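Derivation of every value follows stated rules applied to the coordinates shown; laboratory data play no part. It should be emphasised that the depicted structure is a prediction, and the values quoted were computed from it without experimental measurement. Cβ atoms are built from the backbone, for glycine too; each structure is taken alone.
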Structure P
Amino acid sequence: MRKMSFRSLLTLLPLAWLAAGPAQADLDTVRFGVPPWPGVTVKSEVASQLLGAMGYRTEQSELAVGVILNGLTSDDLDVYLGGWYPIEEEMIEPLVADDKVVKLTKNIDDANSGLVVPEYVHEAGVDSVADLDRYRERFDGEIQGIEAGTGINDAILAAIDENKAGLGDWELRESSTSAMLAYAEQKIANREWVTFVGWEPHWMNVSYDLYYLKDADDSGVADIKSTVWTVVPADLKAEDANLYRFLSQYRVAIEDQNAWIYEYSYEERPADEVASEWIRNHYDTVAQWLEGVTTKAGEPAIDAVKAQLGN
């Protein structure tokens, strides 16, 4: 097990404890709300390391999404990098309408989710959901799903009930995400046919050569697009325009976050190591994020990052 850091200890404290100290007169300290999701964990760590080099202090608190959103509206938190749409839309949009938070930028855009097959299955003729039933015997009439009650599982069950795209006599095998991926990995290792739930960003897209099926018959189980928003308090720009500019430019390529999740979640490397190594190898991207951004002392941020994190 990893040694518990001070930041890790903070994740175990109630949010009220975090707010018990003096109110923030400025944003010398940037407080991140981080749900227990690998992608947001590393994304928040990358941002924190960049901000640290710029002279900010940072805190990362692992909290449930509802607690994070409440913290953004009550001056307990400053940044949330995991505003997943459409899943969290009903939670966030009322806060936007009430001018309590701002959806600052899409830090992940056009992320795909739905049913996937290995690339060798696609090459054999499976391109869309409608193609699955043509090869029903090769798939044993089964779709491998994740945890019961999740949105994608419900969509698959609805497609089966309504016989969309010929799935009426198929079966969804609900399981845990880890069990589903272990089953898929075994099938792929033997080059057997399998279809299962896939999404971006995730390490599966690095480990396996996958093809996301096209939708058919409005099945609702493929070609599902998602967006991840950076959500901040409505008054952040007035409090710290420099920080606001950085966060508005901090947009991550899906391929990069796939790689972060692979290193952190699959390879089980510490988030700080994954982040610092990636920053050192991607200064061109970092420079785009830091264009026009300065340190707390007014110096170009990219110069400070290179000086502190290594050339």
Structure Q
Amino acid sequence: MKGILLGLLLLAGLLSLAWGPSGFGWPQAWIFWQLRIPRTLLALLVGAGLGACGAALQGGLRNPLADSGLLGIGAAASLGAVIVYYWGISRLFPPALPLGGLAGAALGLGLLLALAGRELSGLKMILAGVALSALCSALLALALVLAPNPYALAEITFWLMGGLADRSLLHVALAAPPILLGLWVLAGSGAGLDALSLGEDTAASLGHPAARTLRRVALGSFLIVGPATAVTGGIGFVGLMVPHVIRHFLGARPGALLIPSALGGALLLTLADLATRVLPFASEPPIGVLTALLGAPFLAFLLRRPQA
């Protein structure tokens, strides 16, 4: 399965580099380095991170509908980036936008763990994430209402929809280290997730307390979702869809799904980004809109599917 995913991912990456609005062909050097390379690398990084997050959260929380948006860290990252944009700091210092998103995600993680308490459990983590997401969503709505002008409102709204266009190698450099670290943290949680799937008491008896595993999952999710949201805006449903598809082929053991889900997430986001460029849209749509158009019917399918 991993070999198939790697082969498809390599093919999708090559297509993403060579296929643009004008058709298939190798672009000029400046287009290749300034446009194609950054968005392809970000699609691979962000997609892999979101896919792994979805698999880890669905296993750790034992909730098949969990994804990276459930903890509210993405909403906190969006709020931090919007505040930076709102006050005009990003116009004076462009890296301030992703850095503001990272700061918002860090504050969101701290608040999430504080709300969940020391005796962390899956239920407490879900409730704390819902509360954090609601708070950040309300503050985001307030920022949009108080936008200084219609142009700022349109820019903030478009950024929140998610996208990979107009990103540079600087964005890749800012996002890659924490996302790769987050993937490493989640990859190391496989044994704990496998134990937690048997129940919190059983996991504790096997030497994998639920609180420790959930904190590791929360930390890995912060390291991935924070920089991903800060650089690309909100891209949803990747972490929901990919683990379910992978689970159909590899079974339900959470630890075995982490790496294949990362590969599947990278493949899905790369293909979605390629579709925004080559399909005959009047203008390039935000990639977050496209993943939502895919994810909403998928969620409806999951809800209507007979449970085993």
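Structure data summary
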{"quantity": "Highest-scoring label, criterion being mean projected area of the Cα convex hull in nm², among P, Q", "calculated": "P"}
{"quantity": "Comparison of P, Q - label where distance in nm of label points 7 Å out along Cα→Cβ at positions 150 and 182 is highest", "calculated": "Q"}
{"quantity": "Parent structure of the calculated result -11000, given that helix-only ellipticity at 222 nm (-39500 (n - 2.57) for each DSSP H run of 4 or more, over all residues; to 500) is the read-out and P, Q the choices", "calculated": "P"}
{"quantity": "Which of P, Q yields 25 [relative contact order in percent (Cα under 8 Å, 6 or more apart), calculated]", "calculated": "P"}
{"quantity": "Test item: Rg and Dmax of the Cα atoms in Å, for residues 126-293 alone calculated as 20.0, 61, pick one of P, Q", "calculated": "P"}
